[in-house]
Structure I
Amino acid sequence: MPDMSNTDIAGAWDAHARWYQGRANLPTDVVHYGGDIGTEADFRLCGDVKGKRVLELGCGGAQCSIAFAKQGAIAIGVDFSAEQLAHARQLADQEGVKVELHESDVADLAFIRADTIDLAFSACALNYVEDLNRVFRQVHRVLKPNAALVFSTNHPAAHLIDTDADEPLLVRHSYWDHAPMEWEWNGVPFRDFHHTIQDVFTSLIRANFRIDTIIEPEPVPSGARSMFWDETQTLVPRYLIIRARKEGT
């Protein structure tokens, strides 16, 4: 499979958006962090957002932005997929809320003035970003002083495990192998990036963030499972959730 550019990944989501949104069953009444784990109602990392400007990075169908808007936030969603944003506009209209949507790379936030965002949020999108340093610098610029960046991403341990193996825990990659992961999903090529916990921590600190919360969530014990569920998630965390606050100017 040839190397994919950022434009190619956006195109992959364009091709996949209708299929994905028809099956993902993502909530619009509560902010989610990923399939088969708790929601903001459980983790309570974002605080009261009423009247606050909330920026969602990699918003996809904007389900989380819609949930923020229902709580009284001024919601702004950014995504590089035009088809995902088309679904987001339709869904926001259907849910009766206003979400300001922008087609852009999450590292290109030039359309947002500095020190104007009360909360930045991202759910399961930063694994598609190769250069976390650039993203975190941009987020730091637009956040107000001491405002929070809250995000979930793929847990780096989940990258190691072969979920198709007969053995319950067959390691397929080195933890320190930073080569992009490329695969096909329903015949559409995708790519994401492996960031170790050290990588994420270092990028946040270099961008002048202070980390105050790290969660490695266990799956919820019961209920309907998402289309991404596999039994290895009972043994190795699928997601990493972090809250970091802007320091300095």
Structure II
Amino acid sequence: MAKDKNCMELAPWRKSIVNHLHWSCSTSKSGEETVAKWKSVANHVQDIHTHDDENFPTCLHEPLIGEDARQWLKPSTMSCEKLVMLLLGNKLLKDVEKLSPLYQTSSIEAFHSLILRFAPKNVTFTFLGMLCRLLLTAMHYNENADRPQATTSSGELRYLLWFPKYKQGDFSVRPLKATPTYGYIETLQELLFERVVENPEPYQELLQQVYVPPPLCSQYDRPDKSKAVARHTSRFAVMDDDEDD
């Protein structure tokens, strides 16, 4: 919207509105409160800081004067009306009401990304091989998911500058976590050399009890190759005849 020549004054507000969405969600105890805080930004951009909603009747910031004052949008202008219509759209408000600061997908996304390190998609594994790699992924993730933030030699917390493509040159600041540990490998080695190697039969029996599902392609009947080729060539022959006509 800010790329429209009639709405270019909205560009400085983009980052603030995104931050306000995060703040509205993370500081609210209910969906109604989240919506009330979110709707307040439609007034805020017009230098109106009191709102007709008991869940959030007024902005929490101090009066904005001097350098803190923003380039407020003028009511009834095209850019202001378009922005307010977008912010207060019914569909968006329904989505905002469902936002949750407690249940995020970042952890499971990190786990799925870790799976690709242990089981790349461009490599084919047997079912048991894939199962073992998934178990290794789970052990590595459980050991390192909550590792602390890295620090410098003087004890200061370390951070990482991240330049995602969608920010088009802008950056984000992320805490840099400590180096991963691999204590589970030592546990597996002890199990392997002290138990499995000494007496492998019980473990072999347990391995044989693992259910290995049939390949997905096995549920389909494999056609006779000669018949399939004949059907394929005859279909293209009919298409050629139609083009000649």
Structure III
Amino acid sequence: MERPGSKRGKARYIRRMFSDLSRRYDLASTAIAFGRDRGWRDFAASKVDGAAGMILDVCCGTGELSRRLVEKTGGRVVAVDFCREMVEVAREKFGGRERLSFGVADIERLPFPDETFTCATVGFALRNVTDIRRALSEMTRVVKRGGMVIVLDLGKPGSSLFRKLYYLYFYRIAPRLGGFMAGKGAAYAYRYLPSSLTDFPAQRGIERMMRELGLVDVRLYDLDMGIVAVHVGKKPG
């Protein structure tokens, strides 16, 4: 399956890709991260401050971050993804949990009124959207004043030596390992993986974008020498 060039084509490609990958996503993604993805999600969920209230987890995928948000905050979590098949997997895994509901919605066109949630999160998905600024703007729009926007995604290591070693793994080995774990029908998803990071802004670029959208007290947490980053911003009260 060829990667498209247009924004509309990219959206269709990503939706189809995650549809094909949905049943093997957890296995393949945890394999290429050597299980570290669990701790990264735990860390992001721990950054939700104060009274939990109602949290929106966008691009929720199979619900792994959503589940952690419920457990760590005690709040109610509304989890959405634009890929129906990923949402179906999430419902099968966690649909019976209290304070956790799933739905289908696009991060770039969220179907919620302004200032609905106390926090909005996105995990390992921002680099896949067609318009990063619009996605962050939508997350900011639906968060109440004083609320939080939290982004968990891949980063670009600052150390030149470590970056070279990491890129060797990420660009050469991870796509093969992920493709093997995903199976023949979805192996192409991990051939797309390297380009998702190449085209994604480095940590300071995401931080700058969040500030430009009006978020304050923006904090950056580099995890595992910067291969993953968590950005936390606050909507002015």
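Bear in mind that the values in this text are calculations on the coordinates, not laboratory data. Source: prediction; values computed, not measured. Cβ atoms are built from the backbone, for glycine too; each structure is taken alone.
Key figures for this structure:
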item	result
Identity of the structure behind 3.2 (criterion: distance in nm of label points 7 Å out along Cα→Cβ at positions 47 and 87, calculated), options I, II, III	I
Comparison of I, II, III - label where distance in nm of label points 7 Å out along Cα→Cβ at positions 15 and 199 is highest	II
Among I, II, III, which structure scores highest (criterion: distance in nm of label points 7 Å out along Cα→Cβ at positions 31 and 63)	II
Mean projected area of the Cα convex hull in nm² - structure with the largest value, from I, II, III	II
